[in-house]
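Values quoted throughout were computed directly from the atomic coordinates according to the rules given, and no laboratory measurement underlies them. Quick caveat, the model's predicted, so the values are computed rather than measured. Cβ atoms are built from the backbone, for glycine too; each structure is taken alone.
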Structure 1
């Protein structure tokens, strides 16, 4: 894995680093149908240029880190839909290769390999609840094959994201600790300003991470795919445990599960203004998740850096 010198320097100096926004949100804006269990991962094979296009959009908007499209790319899920195991592993690796190729063509930025939670591949909503049928050892074993591919694919760091349970956080921390040279952030999915999706208090999880063997390899711990209003309190909890924080919440719109559509009005300007408070609370990696796009990234960049994209 490439040393993440610029991220480490930014974290130690307190300078905010701008992350990208929602990959699937942008793909859907271009008209791609992401229904089905594979979500954006299906395009790793069907339309890889679409994924590169989204990475370029975010780099042009001012993102300093783009996260590769590995979130939903579970090996077993790909095999169940017709790819051979070697083909499935190749698609997982391709997620990083596509992001690296677009970053290199653009000439700036870092690439984070995207590691989504077990619940994302189940596609049953459990990435928000942590209601899993696997314990910590089972989650460690489930993640390990994909983890080893992504950790060795040439990304600058690994983004473990939308983690809803303490057991999964521990499993991923074990993988981080057991992979020499890897640098990662671990971002949790929280139901409110205090608890993970499974109900575990965030303060307990970050305290455990701070005492773990993975602590020295975690460039940040934080939250994503969470309502923006909860972010300041959550980030302060992370900072109190001694970690730099990562924060990339949803746009602030709300998913209506019964009607199956988003409610509320997107407000990129307000999102960028709120990012200033997240940074003051301790977030050094700041971006957006669901329903955020390049306009949100531009706003975050402008509010945090006071400049336009390069």
Structure 2
């Protein structure tokens, strides 16, 4: 994946632009088997990571322990043109790949308690939000020092399922979230004209945030060949990044957006099942993510304010197909 930014040397655009290799900053699938199916899993659970997609899936997979690691290697750069009043003095490509390799571990455990109930836990991560510009980017600081961000998110999801009857399973997860963030090299934005909180914009090391939300799910076998699934995750309300309350909207608040989806799995033969998912992620409901970046800044909304610049992401609908 490559990011190209032209005529737009602004902070949040470069911070967030590279994340679309995944589903925003959500992973496009969880569990090795789920990833092998293109991320499909709402109606076709594969392993003990199923609760990351649909908690009802743990009522189907049986007793399991699963481990996995995803190797993520994004390609990130910025290209500036028509800079310095049109002279092009700062035009060029700026490489953001000084940190190249990211390993995202995952773990799942599920236990069948009786013919109706299972208890388990799925542990997984979201990401894709890292840039590391060793030689800096013009406009962000006047020293040419390193510029970048690091944003990590881990979810621990204790899950219970209940088999209503032979055909239908319900599930619920408590999503316990941990987030970590760091920004470097944004000194030109750390002033009273640009932010509501001078000193809380950049170069403050890593800061931590904690939150909680719920995910509900259903899987139903509607015929011998067809299984349907549905899931809904509430917004995960998280504590604020106090060290960066002058950077993110609402004083450092980044909640995890609500999302929902439906899925279908069709068993065409004993050895072949076709499956498809549709998911809607409500990014625009989180100000730090949904607020527009450049236009909000030009309108006089400082970094850190409730209407301050965000990533500018809209809600996204994702379609996945696997076999």
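List of remarks:
- Identity of the structure behind -13500 (criterion: helix-only ellipticity at 222 nm (-39500 (n - 2.57) for each DSSP H run of 4 or more, over all residues; to 500), calculated), options 1, 2: 1
- Ranking 1, 2 by mean count of other Cβ atoms within 10 Å over residues 159-166, the structure that comes out highest: 1
- If mean count of other Cβ atoms within 10 Å over residues 183-190 is computed and equals 21.1, the structure in 1, 2: 2
- Highest-scoring entry among 1, 2, by relative contact order in percent (Cα under 8 Å, 6 or more apart), is 1.
- Identity of the structure behind 13.4 (criterion: mean count of other Cβ atoms within 10 Å over residues 31-38, calculated), options 1, 2: 1
- Read-out semi-axes √(5λ) of the Cα gyration tensor in Å, computed value 40, 20, 16, structure in 1, 2: 2
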